[in-house]
Structure 1
Amino acid sequence: MTSPLPAHGAAHQALDDRLTTEAPARQATFADVIKAYVALTKPRIIELLLVTTIPAMFLAAGGVPPLLTALWTMLGGLFAAASANVFNCVIDRDIDEVMRRTRRRPVPRHLVSPARATIFGIVLGVASVLVLGFGANWLSAGLALAANAFYVFIYTMLLKRRTSQNIVWGGIAGCFPPLIGWTAIAGSIGWPPIILFLIVFFWTPPHTWALAFRYREDYAAAKVPMLPVVMDAPGVAARILVYSVLTVATSLALWPAAQTGWLYPLVAAVTGAIFLWEAVQLLRRARAGLRDAALKPMRLFHWSNSYLALVFLAAAIDPLIF
């Protein structure tokens, strides 16, 4: 598993900021160093990735998955996501120094050197492959490694600074957790995990672009061409609505593909309707000429988090009761 979200990398910084808000003393304490290394891994992003991994294991098992396999998979996934996030912090340290939202991360604050952070990322990456390979299977380990490589080399190094479609294609890396969770239990890939993959794929752009509205000036200052930087608000909001429709439609396709009971489609339909309503309202405000705080993009952003968690939670619970 790797960082979604580039999407998901830009989207979840609250805990990172809390972990790095205290000004460093003249000499960093051991606790300061530990907090800095934890902050490098972006814990909130890891949390979201596990939310999309665990339900896939329940779905693959048709109920409660084998405990040890599930634990090893979650641990390996944690290490994989942490590794990708650490490499992202190293590669993007020049951007992080410019952006207000990220300038207090450990590398820009010189709490952790780029060299030591790189070693930390390598250790986590190797650990993730070994834990997933021996604890689950080598297919899951290979998928995690592929996701990390895609996130680091394709998204962070190639796409992020070059195209406004960076998050659309770079977000593929954050779609791997359901595949990893499913294959850890089933040992092969089927249609249900592919649909879960696509749910995250279509969900990532509206989720990330909503946040990018909020931090548009930051991205512009760092010369990162996120869509709200290079396109007017109505155009971005229209694309957010299109991807939101695709997200909800894809989520409903899991119902026949996985042969779930009534709980999953009910939750997917209700939460999807709210998601679409928020997207429509964002477009309405954008077309009315509202900007910045009046545009209220964070309403969609926060609901998108809840939406994804609830849909995947329903996918995990459904096989337990039907």
Structure 2
Amino acid sequence: MDVSELFKNKTVFSIEIFPPKTALGREKLMTSLLEIRDIQPDFISITQSAAACFNEQRTLAIAQAIQQKLGIATIAHVPCLYRTKEEVKDYLTDLEAAGVQNILALRGDAGNQQICPRDFTYASDLINFINRNGHFDISAAAYPQKHPESSDVVSDTLHLKEKVQAGAKHLITQMVFDNQDYWEFKERLALADIHVPVEVGILPCTNSRQIKRITKMSGIKLPKKFLAITERYADDPVAMRDAGLAYAIDQIVDLIANGVDGIHLYTMNNMENTRHIWNAIKNLLPDQTVSQSQCTFVEKERVRG
């Protein structure tokens, strides 16, 4: 199933997970996903590091397991900064063989790894390459406050347009903590004649130190309302969790009420928090329909029962 097609009929709800490094961690993740399979997100995206020590096979194995055991579509992240064209081409072959047809094409974060190889300078280069070497539904990343390496929002918007022109059919934003950033971003996209579905990335703030580290790396400016929460409850883990979840739910309610294309929840592999948020918003999505892959999964469960 091409995930970009979902936006034609519904407000999309999806989640992101990351592949644990150990076999035990991956087993625990799959168990937790099986326990919340009744949520049935429209798709699950699976991250992958851009670092030289690739974790492609972990991403691939989890994507395949989710599709086979849960009947849910997956998006595999494919960063390109430290990969050769041959390495990417081989991975595309593996994805096709595993039945994974959706990709989030990323440049990836530049760290302290080796500079070579740089066969791909930008995500748009990767998107062009994927279109020439496979049959995938391609998504791309978007940055409402602009990419930290961009000089201004105008040039950032033009770079984003290059991704769409190269073949990206769906955009997922970096984490958003102020909904106004998203709506202003959508206005810029309209002015630039960019008309593809845009999902808002929501990260529940349940750990103030973690949020500060993430936002420092990404260059996101946090709104005063959000900062007040993190400062007041930083030393009270239970209160911080409750306040962070409430803040995320409030964001999602506002976004859905105003016609957002979709919500992409950065779960940090915490399925308990994911269920909490889903239970709070599920009745706001009356247009949710069961995908063909989910119907197949449900029918199989009936037969087994």
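Only the coordinates and a few stated rules stand behind these numbers; no lab work does. For clarity, every value in this text was computed on a predicted model and none was experimentally measured. Cβ atoms are built from the backbone, for glycine too; each structure is taken alone.
Quick notes
- Structure responsible for 2.1, with distance in nm of label points 7 Å out along Cα→Cβ at positions 29 and 285 calculated and labels 1, 2 on offer: 2
- Sorting 1, 2 by FRET efficiency 1/(1 + (r/R0)^6) of positions 37 and 269 (r between Cβ atoms, R0 = 35 Å, to 0.05) from high to low puts 2 first, with the largest value.
- Source structure (of 1, 2) for distance in nm of label points 7 Å out along Cα→Cβ at positions 109 and 133, computed value 2.5: 2
- Value 2.2, calculated as distance in nm of label points 7 Å out along Cα→Cβ at positions 149 and 189, assigned to which of 1, 2: 2
- Given -23500 for helix-only ellipticity at 222 nm (-39500 (n - 2.57) for each DSSP H run of 4 or more, over all residues; to 500), calculated: source structure among 1, 2: 1
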